[in-house]
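Take a look at the structures below.
Nothing in this text is a laboratory measurement; each read-out follows from the coordinates by a stated rule. Note that this is a predicted model, so its numbers are computed, not measured. Cβ atoms are built from the backbone, for glycine too; each structure is taken alone.
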Structure I
Amino acid sequence: MNTELNWLTSEPFASSQNRTSDAVDDAPLLDAYSQAVIHATDIVSPSVVYIEVRSRNQRNQQQTGGSGSGFIFTPDGFILTNSHVVHGAEKIQVTFADGGRSDAQLIGDDPDTDLAVIRVTAPNLMPVSFGDSDKIRAGQVAIAIGNPYGFQYTVTAGVVSALGRSLRSRSGRLIDDIIQTDASLNPGNSGGPLIDSHGRVIGVNTAMIMGAQSICFAIAANTAKFVAGRLIRDGRIRRSYIGLAGQNVPLPRRVVYYYKLPVEAGVLVISTEPNSPAQQAGLLEGDVIVRFDQQSITGIDALHRLLTDAKVGVQSELEVLRRNELLRLTIAPQEAAPNRQLLNSR
């Protein structure tokens, strides 16, 4: 089923008498829920900002505008938002909850996780507290705060619908550990916080499915904390690179059985870049990668996950099928240039 990311129930018949006798007074429960949402919103709202950007169209050089959300996460002015909100921006301006405005500086941007850090210089900033996204559970209260369609500081509430989803970023790389929620999101919510009932950030709102009823997604807080730390330190996320174009393919059953492979798919090498690690390792067009560094490779996304900064310059073993023969090659991934595709898919 194709979905576009912008990245009535029937009641069983019962007599009025039975419905009256079985009715439960929900007022205390509803009041407790309302109080929890209000309390969490009061804690986090002062940290949420409205982000306006000015960019230049690369084709006609005309200026274009955009907006989104973000939130302050350090007392000295670091703000977390989505990469797609600020990527390529020439000017970034932030509006605070009290109406004050400030220009912002782009600190770091990672399209592969759709996260970015900007910074402002302003007094009396109130940072958020992060929760542990590994400990949240489906069904718990989730609250989104942002600026949909420019309506600043809008609050929507729902629950965590599911955990462990995956979402394709605009760069083509798969983002793991995505939180699904039914707290409504709209364009402009991007980069705003998803919080729990204690006012702790559990995710960064990033996308919704257009035309669906409240199927929305947030990047897990633990992913956001890691990426934000690296962006502040290095200005980008370091990843390794091998330099090939490939596509996912099934493996012949007889080959799987003969070599006792634990998987039935791999990555077919379409081409290699000149002087790339792939070419230097001896990879040829038509090879099928089945293992990297002792890890089974079922497709391009699996290989992407292993090409981390820890692999830069490290000799690793690559197992490939070449005309039904299993070969072991040695490859040393290099550091990828900023915003470069680590492995092109076809």
Structure II
Amino acid sequence: MGAYRVLKQRTLLDYRVGAAPRTRRERLQYIQAARVIAIFLVVLSHTRFLFPPSDSVWSPEMLLVLRSINLIFIFISGFLFQYLSSSFHYPSYLKSKARNVLLPYLVCSTPALFMFLSGIKDISEAGAPAFIDSPLEIVLFLIFTGNHLTPYWFIPVMAIFYLLAPLFLAIDRRPRFYLILPLLLAVSFVLSRSPGDVSPIHNATFYLPVYLSGMCLAHFQDNIMPLLARWYPLLATAIFLPLLVNMGGFGSEGIYLISKLLFCLAILGSLYRFIRDLPPSVGRLGDMSFGVFFVHQYVIAALEKAQHKLPLARPAGVLAFLVAALAVMAVSLAIVRLVQTVAKHHSRQLVGA
């Protein structure tokens, strides 16, 4: 199956529409490859928990590289939303999201929710206020904040974006409204990310310019992508921006957001320039990326527990960090593939892939 059909049928957020995209087949190759890079960066950022705080992977330099690197997932989500929006139908769109994003979110949340309800983990570890103590309150707090697993804050934020889809399309159909992006970035700069990720509305506001930037790029891709393909090496240096601009706390999250947003553009520019024919195996990895998102933290948690229970040597150093991330990625892919084999076409409602 060609990359165009793969991306149309199995997008990162499973947004299915009837009309064909406006761009040519080869224009989709770099997005499919970007999905693979995006999920690996997400896995990489969370694999650090397998390493002791004294290890170099927790150094300020590594924080510089990994902080807010997951926004590439949000950026690509915005891109795909605009790209596949030519026959948008709001009720069908929400039904699709409920079936293929929110349902697997609930399914994959079940083990983590059980750990909190059974007392294996304390609800205070998830940043819950002291007055939350009944089982129903605990479940509702965790589901609506995504704080039961490290990466799951992303889903409540995306749920807010799903609800705002008509507003986003109204902006896209009046492209001059994309000029609001600098103002939204300024708001994010001042607002910063929600402490402890306990407020999806806060985080949705913070990451809103990232999502809209992805939409903007999709809208103007024929004009912008050649520029990104030319200037991606310069854009890539933006990852070091936090070293040059020290805000002393205030605005530091905004600096990370801007630097990673520019770095994201560099990644897409380089892929656009060099990706022509994507190997089918890479395309399949892209299709499984959302499934890896849902299960990889469980793999990391299992490895953490094994480190405590078994006399295993703790990994150390950047090379071990990369190897560990690749191992987590491989195990996560194997789990997703197993679910696909057993559940077949129902696998998307179980693990999102």
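A value of -5000 for helix-only ellipticity at 222 nm (-39500 (n - 2.57) for each DSSP H run of 4 or more, over all residues; to 500), calculated from one of I, II, originates in structure I. When percent of Cα pairs over 28 Å apart is computed for each of I, II, the one that comes out at 43 is II. Calculated for structures I, II, distance in nm of label points 7 Å out along Cα→Cβ at positions 242 and 282 is largest in II. Where does the value 0.55 come from, among I, II, when FRET efficiency 1/(1 + (r/R0)^6) of positions 162 and 322 (r between Cβ atoms, R0 = 35 Å, to 0.05) is the thing being computed? Derived from the structure labelled II.
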